[in-house]
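Take a look at these structures.
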Structure 1
């Protein structure tokens, strides 16, 4: 089973890359199954078995997700966007777009609103599958530690008082209607103006979505010895005035000082847990002597966790003088 999950991950990765490159010819089931060396029938059966959906449905959802962002952010004509993503006509694109998102492309362009995009699936994840890291540590990067001031902003999020870690958070959220991972990540992916968005198209990988912990007297006691509530969401400009999805919360975060513990790029499969342990050790052993600062654990302060193995893994923790 694990081997086939790896194979389907290859297809999923190639789908996104081909969509980004407007390479429709490589997006056929024939081309993708040929890349794996299996029949179209067997590949599509395995795709559905592992992903829970038909190949053609996943491909359509992902094309529309990419297309929506171009409708929202670019000045391209709608017909050019339609052809770029494989639709035969403006009418076909409009029909598919409205069926998926409840509005036409022209209506959405005039007034964007949060909608649930189909984020990229990741069927092969060593940690989610309980395999852990491979164990061949390659990175020798030290943890960079520095102080920063973050300007005032807003944080749009959901939170869970009882969760303990990323996977546990989403398992608990899956029990709450409308707050499962696919829905929340899809909504966040569609929102324009996220402060940490660098054009990525999936959660925690450059699409402006970040995990956070809010110091909260009603929250779970964390490993650092104070109560906190785990959250997931996105930072937005202080003057953001867009629509807030009904299942999400928006809070104002004032300008404040933070300390950053940052590790550089690393191999997720081989080093994830080891890098996490490095950062945790650096945070627990950091000596604030002569800095004039200490950790700020007062209620309402936010700890941000930025996670993108291709760029960095870093905690941004509030401090006070």
Structure 2
């Protein structure tokens, strides 16, 4: 199997008709262990990873099974890239921000804050304009391939009400990746905390707020139990992703490889749309039944965030040739959309 063709086909090809699979696949039956960065309590563990796994198993007549591991069962978020790269497990789930040290494009694929406003804009940049391909060019020598799992909004929830830039200043917020720099540049005091430790950190006052996706993440991780203020507008459109060991992918039979890549690609678009719907339902439920108050960030905070976004885009663009190409994808699309 030509690796360049594999990357190109997996990342940008249109979703093919369902592969014809049946009894012949039984001879090539495989089981992959998947280490997720999502705790099993997270909605995405079941609705994203669980649904993808069950769809693939059904499509292949049981020939392709997955053993799903929740956050920390075998490895925690920052270590998942390494165990997939080394082939310890063939696949994991991860946000690209977790491995920004592996590629200058990683933060662009995760999603730069303060840029895209709607999910479809980021879908277009990833799949049609080449962001995902740029990242995979960097990851191929490391034996890894990324496949975007969904686009999702990032919104902050906090235990304190923010009515001015002074309230935002020094606010301790759980964050990750470029979002750490974004929030810090606007005056907050962000810090990284693993998902498995987040609820305890919030309930004990180690941090004042967090983002774990947006409403769905806050609800499924029980963040609204201690954080009653949910903030709009979105801080960013971001992605969750699958990372796959290329050798393991190449060793699959042609039928199983096609079934896997097509299933992941189809689920990306289906799950992104589904997620937007579920976001609205989750937030409405939080307001009606959990005492959540939806608050719009004040203008002076939004101004600080806008300036921080420009600085981050420029700083990320300076990291290398691949990063400069990714930045141009952002700038050109935002210009076409009238955002800059």
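Every number in this text was worked out from the coordinates using simple rules, so none of it is lab data. Predicted model, so just to flag it, every value in this text is computed and none were measured. Cβ atoms are built from the backbone, for glycine too; each structure is taken alone.
Of note:
- Computed 16.6 for mean count of other Cβ atoms within 10 Å over residues 92-99 - originating structure among 1, 2: 1
- Comparing distance in nm of label points 7 Å out along Cα→Cβ at positions 36 and 292 across structures 1, 2, the highest value is found for 1.
- Computed over structures 1, 2, volume of the Cα convex hull per residue in Å³, for residues 52-235 alone reaches its largest value in 1.
- Origin of the value 2.0, where distance in nm of label points 7 Å out along Cα→Cβ at positions 188 and 228 was derived from one of 1, 2: 2
- Among candidates 1, 2, the computation of FRET efficiency 1/(1 + (r/R0)^6) of positions 252 and 308 (r between Cβ atoms, R0 = 30 Å, to 0.05) that gave 0.10 used structure 2.
- Structure responsible for 18, with relative contact order in percent (Cα under 8 Å, 6 or more apart) calculated and labels 1, 2 on offer: 1
- If semi-axes √(5λ) of the Cα gyration tensor in Å is computed and equals 36, 25, 17, the structure in 1, 2: 1
- Looking across 1, 2, the calculation of helix-only ellipticity at 222 nm (-39500 (n - 2.57) for each DSSP H run of 4 or more, over all residues; to 500) that yields -11500 traces back to 1.
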